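Scrolling down, you'll hit the structures one after another.
Since every read-out is calculated from the coordinates, none of them should be taken as a lab result. Predicted model, so just to flag it, every value in this text is computed and none were measured. Cβ atoms are built from the backbone, for glycine too; each structure is taken alone.
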Structure 1
Amino acid sequence: MDNIFRIEKEKVMIFKREFLVDELDLPWSAKEDKVVETSRWSTFHEIVFHHEGKYYQTCYSVGSTECQDESPWEDENEVDCTEVELKEVLVKQWVPVE
């Protein structure tokens, strides 16, 4: 039986596409899923998911219209996933003067 993942380098896991979709029900079961970019044909997402006590982040794309037949990771056998952790981060923003 093929491995469902392998460790590529520190803090990056390579998961089999079938494992992500069939076993973890991704991207639908992701803890966080946000759109990071759009094009005429595709919508690009960044997700965070949980597996065996750790959290991982990766990206996928889907078709932007009903005519675009594009599913998550359809052209990839393996998906790079970076281990992540939730941290509070101070962010500066431009806001209107009151």
Structure 2
Amino acid sequence: MDFSKKSIDLSSSILKSLGHPIRISIVLSLSNNSQLTVSELCDRLLVSQPVMSLHLGILREKKIIAVKKRGKQSLYSIVNHSVNQIVRVIYNSNISI
């Protein structure tokens, strides 16, 4: 099978962007809720707002999540459902260990 270097590099980049516990937690939280604000994510994950914004920025840059403005609030949601499935499969496989 012939694999495209560009696709492999992109896949590697996406997986690297998930390589932090906070970012995995963000994806899991958003997969259980259609949309969450920064404040809601901070409260759920016990992370300060500046730290949360840094991690959300990384996930947005890789197009794993997206933000939608509603008034003064920013609502985050998952847009890359393949990544969501990968995270959930890995997370669920570790529960039984």
Structure 3
Amino acid sequence: MGYRAKGHTQEERSRVFEASVSAIKDWEKLVAETGRVNKKALNRTARKYEEKTLKAILADEPDLYLYEIASKFEDGTASGVNDALKRYGITRKKRR
């Protein structure tokens, strides 16, 4: 961090690098932790709502509410089910 070592304030660094003061702070923290400014690796887990499972549930019981579908998954939420349905392009329009 040569520019910082020369004694420039965070506001000056913010103007020079065209970044917010909070971004500058985050970068400095990242350098202190990892030694570089690269992003940390994401720690993602497998998706909870698999397309096959959702389709099977809806084929068996098409009139379930989102919270009822969510209850069939461990730690499931209605908003999570809604997001998964959108992601997989599954629509649930009721027909008369």
| Hey, Rg and Dmax of the Cα atoms in Å, for residues 14-61 alone derived from one of 1, 2, 3 reads 11.2, 37; which structure? | 1
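Suppose distance in nm of label points 7 Å out along Cα→Cβ at positions 22 and 38 works out to 2.7; of 1, 2, 3, which structure was it derived from?
Working: 1: 3.4; 2: 1.2; 3: 2.7.
The read-out was computed on structure 3.
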| One of 1, 2, 3 was used to calculate Cα extents along the principal axes in Å, giving 71, 26, 18; which? | 3
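A value of -15000 was computed for helix-only ellipticity at 222 nm (-39500 (n - 2.57) for each DSSP H run of 4 or more, over all residues; to 500); which of 1, 2, 3 is the source structure?
3
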